[in-house]
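Below you'll find a set of structures to go through.
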Structure P
Amino acid sequence: MAGINFAFEDFKQLLRLNMGISDRLDENRAESFTLLFCDFSEISKTEIENSLKEILRTSDSIVNYGKDYFFVLPYTDKYGADIVKKMFDEFFKKYINSFMLSYPADGEKAEDLIGNLQDSVSVFLKKDLHCLDAFSDKF
């Protein structure tokens with residue numbers, strides 16, 4: 001098993017695609033998918049690649065900017081995303097800084113999710129995700 005990698009430049013479009021699929025197929029509009037951010041700055045590239053192969057499903061999407069990783073986990077609520085995050089912690093044998101948001105609960109548009117992610121990571125993890133500025137509606 002392994003997630004599918006997408007170019008960082010396609011991140012906003014990837015979110016929009018998942019929103020469209022969710023809107024079409026998920027009638028109750030619960031937590032249709034969860035966006036999980038993980039800071040792998042202390043992890044080697046080889047270890048990261050091995051963890052992705054072992055932990056993620058083929059339906060999961062991966063976008064990264066350096067060692068900042070963004071996972072789109074379809075049909076996964078925050079509880080399920082937390083399980084994935086704990087699997088990363090166990091794999092690396094250390095706590096990984098992370099944050100998660102769900103669609104549509106935490107944002108109705110891609111720009112909302114991205115802006116909320118930036119704000120939350122800045123407040124709770126004291127990390128700036130300036131790499132997402134190009135996708136935010138703030139600029």
Structure Q
Amino acid sequence: MSTAEEGVRLASKRFYTALNRMANGDASQMAGAWSHGSEVTAQHPIEGREVGWEAVKPSFEQFAQIATDGNIDLKDQLIRAEGDFAYELGVEQGACKLGGHQVAFKHRVTNIYRREGGEWRMIHHHSDTSPAMMAVLARLQAPAVTK
């Protein structure tokens with residue numbers, strides 16, 4: 001394993017630690033995993049695309065506001081690094097509660113990292129959409145029915 005690959009593996013661990021904290025209501029560690037430039041992007045399992053750290057950061061914070069009891073694992077990890085850029089492929093699987101509703105998921109993911117000042121930072125996160133998450137969010141956003 002190359003030194004670059006080891007560095008990306010550490011960056012991935014930092015991101016997935018932060019992602020698990022987010023799935024338990026705390027997005028504060030996410031900033032340490034990401035580059036903070038205007039070029040960073042994210043496509044989450046609940047659809048949409050965020051461009052720039054000023055949009056990516058609040059997307060994780062908003063999710064954390066309704067997420068509890070989460071556990072997310074990255075399986076089938078593949079890392080490739082070349083120069084100051086690297087990518088990671090895998091399958092995210094786990095479960096959490098969104099607004100009190102249990103949701104399980106398993107989706108493919110691609111993460112892109114860039115070396116900045118000797119440390120690897122995420123610049124892009126993309127996952128398949130999660131119909132289960134989207135269904136729970138739709139229920140949470142539906143107007144309450146009164147009798």
| Of structures P, Q, which gives 12.2, 35 when Rg and Dmax of the Cα atoms in Å, for residues 77-124 alone is computed from the coordinates? | P
| task | Taking FRET efficiency 1/(1 + (r/R0)^6) of positions 85 and 101 (r between Cβ atoms, R0 = 41 Å, to 0.05) as the quantity of interest, name the structure among P, Q where it is greatest. | result | P
| field | Source structure (of P, Q) for helix-only ellipticity at 222 nm (-39500 (n - 2.57) for each DSSP H run of 4 or more, over all residues; to 500), computed value -10500 | value | Q
| request: Assign the value -0.29, -0.36, -1.27, calculated as log10 I(q)/I(0) by the Debye sum over Cα atoms at q = 0.10, 0.11, 0.20 Å⁻¹, to the correct structure from P, Q. | output: P
| query | When you work out distance in nm of label points 7 Å out along Cα→Cβ at positions 21 and 53 for each of the structures P, Q, which one comes out largest? | reply | P
| query | Which structure, out of P, Q, was relative contact order in percent (Cα under 8 Å, 6 or more apart) derived from, given a value of 29? | reply | P
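Coordinate-derived values only; no laboratory data. Since we're looking at a predicted model, the values are computed, not measured. Cβ atoms are built from the backbone, for glycine too; each structure is taken alone.
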